[in-house]
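Visitor: What follows is a group of structures, each given as structure tokens.
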Structure P
């Protein structure tokens, strides 16, 4: 069981714990300490379950078994089938740019002070193992080509935030809660009109750890995608970590960050990442989606 801290606030309680390599917190609009503890217990348990099942860093878990299946069909449960179908939807909607099989290309890039871009030869070799269109999927089985790997990192925290939020809302239907997993946010129960909305700060890409804007949220999901902390500069050119799986290179003209407010966190994360992958057309893409957003360049 994950350990958490619970702190009383004028409006209720704030709980904190760590999971999925991220700081996690719940803002709970209730002054009932027993309720707050019960909520935190549920959140920690569910976050740990999802991480244990889908983290690519845990040897022997379901994702490890999938990635070591050597081209053979592997049985999956309905939760995994639904998650993979969502990834398939992202792949199709983005015309192949949002691809959870892109790990071999992404791993060719190192984002530290001494890094250099990979060679074209290295990227060409990695491209052989990328392409969600080659995945065979139904409700009970999954088959990926030998050498291909899946990585849920692009949708995992958003999914976890929504799962926790949905479970909390099903039990405590009158208590507003903000679930924040590393900046991926879900608010399942609408805050009452006579109470102030939650205020969420958006980091300034030009001054990290400082908020450049605030977004008010009463209900829904919010997510941010960006390359403000992971990039390299080589021969006067900046390379961010948002990789186009079609060629293996960082997206040209991508914003520094994109924040999207949508009906739920998973949708917000999908749209934020897709906007980054649109590069110079990020704002046009988001305007078409008719969602509230903030873009920094």
Structure Q
């Protein structure tokens, strides 16, 4: 922030710029909190964009009947896709990144089919929920609940144990398969809830909804200092710090009026450097 404040003549710290950055944080931060648990156990989830898109479509459809029902349905849809990921990962021992890449293409295709003729518009009243205090409140509630569960229950220790060594965790009495299944399900449900914030922001859903979200989440968490292999060095603040850095970096590069290719080059260099500096080489292993 300090660097971009200097390079943009303080434009990035103006109220309008801060509001723009925050408007991009909410959906990303909520979705990243679910993937945070997946990465803690040493897994990856590339289906988050498809989950966000499909859940957004379902919420938009049902918003014409009841907004609470729509939110619940979006969460259930996300949880169902997460459960599919968890089932194939656990039952058939397929690496998580392969399973979630498959479901990413599967449900992205379904999203494209549902929006073939026209975008799926939500009820016009949903845009009335697009207020900063509500989005911030919902984001803080999700983070607070996850923090309390991760920090003050045994779940956090269990997830870190699986990430550090699944075999050792299993022999210690951890029900690793059930835990992994529930983690993927919970990650899907959390992104299904994030879809509500996406709907009230955009108003209508197209086939491109959620595109690149999985990449943004992965980069955000790594920028926040999260070890890509999970394990004991995972810290909850990785979510908050990482998503804020990612959004500041995005907006700062745009304000500098750099070419898109140059922006991608700078992001790539920063991402590689952060991975090189934070990866735990002593416990490096194949991602589960």
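No value in this document is a laboratory result; all are computed from the given coordinates. Here the structure is a predicted model, which means the values were calculated and not measured. Cβ atoms are built from the backbone, for glycine too; each structure is taken alone.
Visitor: When relative contact order in percent (Cα under 8 Å, 6 or more apart) is compared over structures P, Q, which one is greatest? Please report the intermediate quantities before stating the final value.
Guide: Values: P: 16; Q: 33.
Going through P, Q one by one, relative contact order in percent (Cα under 8 Å, 6 or more apart) peaks for structure Q.
Visitor: Something else: A value of -9500 was computed for helix-only ellipticity at 222 nm (-39500 (n - 2.57) for each DSSP H run of 4 or more, over all residues; to 500); which of P, Q is the source structure? Spell out each step's value before the answer.
Guide: On the way: P: -9500; Q: -24000.
Traced to structure P.
Visitor: Shifting gears a bit: If distance in nm of label points 7 Å out along Cα→Cβ at positions 45 and 173 is computed to be 2.1, which of P, Q is the source? List each step's numbers first, then the result.
Guide: On the way: P: 2.1; Q: 2.8.
Considering all the candidates, the number was obtained from P.
Visitor: Sticking with this one: If distance in nm of label points 7 Å out along Cα→Cβ at positions 53 and 109 is calculated from each of P, Q, which structure is the one that comes out at 1.2? All intermediate terms of the calculation are to be shown ahead of the outcome.
Guide: On the way: P: 3.0; Q: 1.2.
Clearly, the read-out refers to Q.
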